[in-house]
Structures are given as structure tokens and as C-alpha cells.
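Please find the structures below.
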Structure I
């Protein structure tokens with residue numbers, strides 16, 4: 001067994017539901033990783049520049065043996081495969097994958113901050129994380 005990481009999924013361009021479904025499958029296929037719980041998909045208002053379409057969001061609980069940066073790299077690869085471009089901060093995207101928590105770790109470097117600093121500002125992430133905690137307790 002590895003550590004439990006919470007990963008947020010979001011998409012507001014193209015076939016949003018399919019993007020999340022494809023991401024769930026790709027994440028579950030990562031080495032040493034399995035999805036152990038998932039929240040319902042919900043629609044939320046976008047952050048960032050005005051005029052964006054709404055997001056579909058979901059959060060997964062993963063049991064993973066990957067190290068945090070290895071998981072981040074794998075998630076970025078899944079985003080790229082879905083056509084993600086990193087050109088506008090908080091701009092529209094085909095797929096956004098964020099590590100929200102990684103076990104009890106707290107870390108900050110130039111590539112990754114855990115817990116994700118957006119957790120305190122996104123009510124839906126707080127709600128989804130609580131839902132996953134409840135599911136994991138059984």
C-alpha cells in the first residue's frame with residue numbers, strides 16, 4: 001500500500017464529461033496507483049478571466065506508491081494528452097488535474113505545494129475532500 005492522495009479533476013472546454021471519464025481511467029492506470037474513492041461530478045463557476053464556460057469538477061482519492069513529484073509529472077502528461085495548454089493563468093482548459101493533498105505531507109517547492117493552496121478558497125474542493133474522507137473511513 002502507498003499513500004492516499006486527493007486529486008481534483010476539472011474541465012471547461014470540449015466534452016467535459018468525457019474529459020473527466022478519460023482522466024479517471026488514465027489516472028487509475030498509472031503504475032502503483034489505484035482509485036479508491038471518487039466524488040460525484042459537479043458543475044462550478046470558473047475562476048480567472050471572465051467569459052469562461054462553467055467547469056465540471058470531481059475529486060478522486062488515490063492509493064499510490066508514486067512520489068508526489070512523480071504523480072505530478074504523470075498528471076501533467078495526462079493533461080497534455082487531453083490537449084491542455086498552459087498559456088493563460090486560470091484560463092479555460094480541456095483538463096486540469098491538481099494534487100490537493102498527499103497523505104499528511106506538507107511541502108512547497110517551485111513545482112508543487114501540498115496541501116494545494118487553493119483548498120482553502122474553493123468550497124467545492126472542501127466539500128469533495130470531506131466526502132472522500134467519509135468514504136475512506138467506510
Structure II
């Protein structure tokens with residue numbers, strides 16, 4: 001594994017942590033200012049709107065995120081990251097479970113010594129709890 005690939009894996013771990021812990025400041029650091037996110041049902045989202053939505057935390061919901069990187073390809077100061085994502089949300093009071101699953105394709109750009117997402121297409125959709 002190259003240093004770039006390892007750095008991108010570290011970036012992704014931070015990305016997942018910002019989501020599961022609701023860390024908006026960390027999420028903002030991982031996103032380029034001109035980033036565009038494509039999200040089913042939401043259309044295009046910019047850095048601030050996506051960061052806020054991705055880190056929204058509800059103390060009444062238990063979040064379980066399972067992600068696996070399928071591919072990382074680095075070309076100079078750009079890279080893409082393909083991942084499969086499953087999200088299980090359980091209401092702590094009602095015990096109602098919501099599931100989401102899909103893939104994401106992120107395009108990253110090196111900014112100095114760090115990577116930041118500049119484009120992201122996410123195909124996660126809601127599933128029935130029985131799937």
C-alpha cells in the first residue's frame with residue numbers, strides 16, 4: 001500500500017468518525033470548500049449543508065455504520081474512493097430500526113499534505129428492516 005493510499009484510508013476513518021460521532025468541525029476539515037455532493041432525493045449539496053446533514057446526531061438514535069472500501073485509485077493530486085455503506089439506525093425508545101444501504105464514489109484532491117473530498121456521489125437508500 002502506498003503512502004497516499006494509507007493517507008486516504010486514514011481520511012476515510014476520520015470521515016466515518018465525524019459521521020458517527022456528529023463531529024461537524026472534523027467533517028468540515030475533510031471537505032474542500034467547493035465540494036459538491038450528490039445525494040438521492042436531495043440533489044446537489046454544498047460543503048456546509050452536507051456536513052451538517054452527515055453529522056446530525058440524535059441522542060435518541062443508535063447509529064451503526066458499516067463501511068468497506070472497494071477501491072482506491074490515486075492519480076497525481078487526485079484520487080477516487082469507492083465504498084459500500086450500510087447504516088442501521090435504532091430508536092432507543094421505540095426500538096424501531098431503519099436501514100440504509102448503498103455505495104459511494106468520492107473524488108479526493110490533495111491539498112498540501114492532506115486529502116479533501118471535492119465530489120461525492122452517494123447511492124444509499126432506505127431499506128425495510130427485514131432486508
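Every read-out reported here was derived from the displayed coordinates using simple, explicitly stated rules and does not represent laboratory data. None of these values were measured; they are calculated from a predicted model. Cβ atoms are built from the backbone, for glycine too; each structure is taken alone.
Can you tell which of I, II yields 24 when relative contact order in percent (Cα under 8 Å, 6 or more apart) is derived from it?
II
Looking at mean count of other Cβ atoms within 10 Å over residues 67-74, point out which structure of I, II has the largest value.
Going through I, II one by one, mean count of other Cβ atoms within 10 Å over residues 67-74 peaks for structure I.
For which of I, II does Cα extents along the principal axes in Å, calculated from the coordinates, equal 48, 27, 25?
So the calculation was done on II.
Kindly point out which one of I, II the value 15.4 was derived from, the read-out being mean count of other Cβ atoms within 10 Å over residues 19-26.
This value belongs to structure II.
Now, a different point. If distance in nm of label points 7 Å out along Cα→Cβ at positions 83 and 107 is computed to be 1.9, which of I, II is the source?
Derived from the structure labelled II.
If you don't mind, another one. Name the one structure among I, II that helix-only ellipticity at 222 nm (-39500 (n - 2.57) for each DSSP H run of 4 or more, over all residues; to 500) of -10000 was derived from.
Among I, II, the structure yielding -10000 for helix-only ellipticity at 222 nm (-39500 (n - 2.57) for each DSSP H run of 4 or more, over all residues; to 500) is I.
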